Structure 1
Amino acid sequence: MYSAILRSSATVPVLDQLRIDILMGRYKHNGKITELRLADHYGVSRATIRGVLPVLEAEGLIKTMDNGTKCVVPMTLKDVNNLYDMREYVEVNAVRRILVMDSFDQSHLLRALGLLVESLGSDDLRSVLRADMNFHAAMVDLCGNRIYSQIYSVFKGLEIAFFELNVELHPEYKARFLSELTALHTEMTLSLVSKKGDAVDLFERHIEEGRDISLQVMRRVQDGELMAPPIV
């Protein structure tokens, strides 16, 4: 169901923005949300919002109460750490599985790397961030563990939202991220293809840097340093 929703040209931008708005604290903790109010605010149909809400609920950003009311569930610092723990567990174990495989089809990973490099020619930051996450998803797929891939796909959109906050709200990280993106992911690819022993370290350092920046950003949001106009 989610794959069809995420392919919709109308749904993706709204879903992206709703994630950002929730993470930025624009919705009150346990604030009630309705299809009508969301559709009005984001300028889309109720059907589009109806498609978005199950994705956000699967990601833990909203919950449905016993009476059917939907409420916002803000991300805590513990939630951020748990998200990165999950990502690190899946990616690092995928890398370890790939390193002991006798052979594997490199084409999917190389295609993802090519699309990532190509995305840097776009002015659309979200396209770059989505291409980055698609590269990591391609690596997870490569290990052949279907459960890893399924878990990863559920939270990929949430990871992209954190990427966006990291680069938009941390200027130094943004400059480094964009300037090193091609070289870093090329190095990651070569480490897997050549089965270098430092592949695990490369992926771990990359994820831990993202965790550190995300925690910095979320602390600033929660401390009120990064103010955003409330919606609800």
Structure 2
Amino acid sequence: MRYIYIYILCFVACESDVVSGCLDDSACNYNIDATQDNSLCEYPLEYYNCLGDCVNDLDEDGVCDELENSVIRVTVFLYENCPIAQYMCGPLRDAYSYFCDTLNEAVFFRGFSPNAFSTETSLIDFVIKYNIPFDVTWDYNEINNEPGPYTQIYLPIVTPEVFIEFNGSLVYRGMIDNSYEALGEWSNPTENFLHDILIQLITGQEFVYSETEAIGCFINY
């Protein structure tokens, strides 16, 4: 019986030493005390660190050196459980494919979820399910229970809402297209704002700031 007790005590002690966490020291949530990988490592966007700052930004203008030649930036706010955001993944995917892959233009796409209910895992699943060709990152501060830095900069009202910048200046915010002009009212789009504005920008047409009222799921601040 003595040997049985020793075996049980050893088994319990060994099990208690297991600490689950991220084992990759290049990840933002690396756990130095972890002994077992939980497959939930989180990584920064390309060219950024874990705080959302540029790794390289010699002129300190907030635009990473690697992206200085990307004069057109498309920032879209999405929520994986919002039906309109799910639908708009199609037009976003088409725009990325046309401007970045077909035309090979310097247009930088990025996505953020400002919702407290999102998780890194749910957003990864969202990107895979809807075949989104750019990163969609969770932009919410769990510690302070407040929106993340990009949400605070752009102040989107709903998801989805798109922001287009040209040479560092905001030139458009609002709808991706007008297929939803009211909640629950879908129709074939007659205007594709994202596509049309990007065409104007890459062809050098004169353009002034404009905005539309985005329709989608409201963001609670």
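For mean count of other Cβ atoms within 10 Å over residues 101-108, find whichever of 1, 2 sits highest and give me its label. For this comparison of mean count of other Cβ atoms within 10 Å over residues 101-108, the top structure is 2. Given 3.8 as the derived value for distance in nm of label points 7 Å out along Cα→Cβ at positions 77 and 189, which of the supplied structures 1, 2 does it correspond to? This figure was derived from 1.
-7500 is what came out when helix-only ellipticity at 222 nm (-39500 (n - 2.57) for each DSSP H run of 4 or more, over all residues; to 500) was calculated for one structure; which of 1, 2 is it? Walk me through the numbers on the way to the answer.
Numbers: 1: -23500; 2: -7500.
Going through each structure in turn, the value belongs to 2.
State the single structure among 1, 2 that was used to calculate Rg/Rh (Cα atoms, Kirkwood Rh), giving 0.97.
Working: 1: 0.97; 2: 1.11.
Computing Rg/Rh (Cα atoms, Kirkwood Rh) on every structure in 1, 2 gives 0.97 only for 1.
Of the structures labelled 1, 2, one was used to calculate mean count of other Cβ atoms within 10 Å over residues 125-132, giving 14.8. Name it.
Details: 1: 19.4; 2: 14.8.
Only structure 2 yields this read-out.
From 1, 2, which structure was mean count of other Cβ atoms within 10 Å over residues 45-52 = 12.9 calculated on? Kindly include the intermediate steps, with their values, before the conclusion.
On the way: 1: 18.0; 2: 12.9.
This figure was derived from 2.
Given a value of 16 for relative contact order in percent (Cα under 8 Å, 6 or more apart), point me to the structure among 1, 2 it was derived from. Of the structures listed, the value fits 2.
Where does the value 4.3 come from, among 1, 2, when distance in nm of label points 7 Å out along Cα→Cβ at positions 29 and 181 is the thing being computed?
On the way: 1: 3.5; 2: 4.3.
Attributed to the structure labelled 2.
A short reminder: the numbers here are calculations on the coordinates, not readings from a lab. Remember, it's a predicted structure, so these values are computed and weren't measured experimentally. Cβ atoms are built from the backbone, for glycine too; each structure is taken alone.
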